[in-house]
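Below, each structure is written out as structure tokens.
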Structure 1
């Protein structure tokens, strides 16, 4: 089966997310910081009347927080009900996305790749700074590699950390 992967840059590292999980890409908008929140949580944003939790993905991977967020883009993900509308896709059938809209602060979008499942290689055990459970695989393209993220696992880890702080 083939999948489309939205690729994006954090620094000079190319990451990817299944495009069926992506709701939209937008320019940075005003984000309201939450006092006492962990460094990876940029804050909350109003997106056409819906509250979106914005996460600094770089901080999740042990990078310094973005200092010029206005130059970044936002990668916004779908919620559970929106994913359920795509349940005819086999690789989404056991997927769980939360009910809260969340998005990543990224440097910039790159491209959309069409890849076969056989082109997605298992993640090597030596990827520094990234928990292996957060990676679905590696995609080789000409002269670069794309780290395919496990978006539901990543969002769950980040939101669980936020919930523990709020307890």
Structure 2
């Protein structure tokens, strides 16, 4: 298994420089999109993620999209979304998902550790935030084991 940052859904089809040569560098974009759509559905079946949304996220310079690849498939993903605020640089960890058939192998931990190392190297000093539903017991345990602490706040949202 290898973890890669993708900047384009076509990157793993073998055309983008900077990616390691190997099995993951020859994954057809259609396979990657199908795998990512499946992971998003496993994360939350109410999400209506489209290929265009995946492409926009992968190509956004402020989003660092990581994938765990194995045997020509995306088996896990996580994104680090960076915001340059007047007060400080902040980043949100979003859409951490591992294929249900692959859980229990430490893939989520490896994705998170990879993102944390990236943030230390490329973004520090930075405040990292994430949210996780209480029902995601294993995910919440993972985040705490990595040093994330619950933050007492009111979270508001509005869909426009």
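Read the figures in this text as sums done on the coordinates, not as results from a lab. Since the structure is predicted, the reported quantities are computational estimates derived from the model, not experimental observations. Cβ atoms are built from the backbone, for glycine too; each structure is taken alone.
Values for this structure:
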{"item": "For 19 (relative contact order in percent (Cα under 8 Å, 6 or more apart), calculated) the corresponding structure among 1, 2", "result": "2"}
{"item": "Label whose coordinates, when helix-only ellipticity at 222 nm (-39500 (n - 2.57) for each DSSP H run of 4 or more, over all residues; to 500) is calculated, return -4000 (choices 1, 2)", "result": "1"}
{"item": "Mean count of other Cβ atoms within 10 Å over residues 33-40 - structure with the largest value, from 1, 2", "result": "2"}
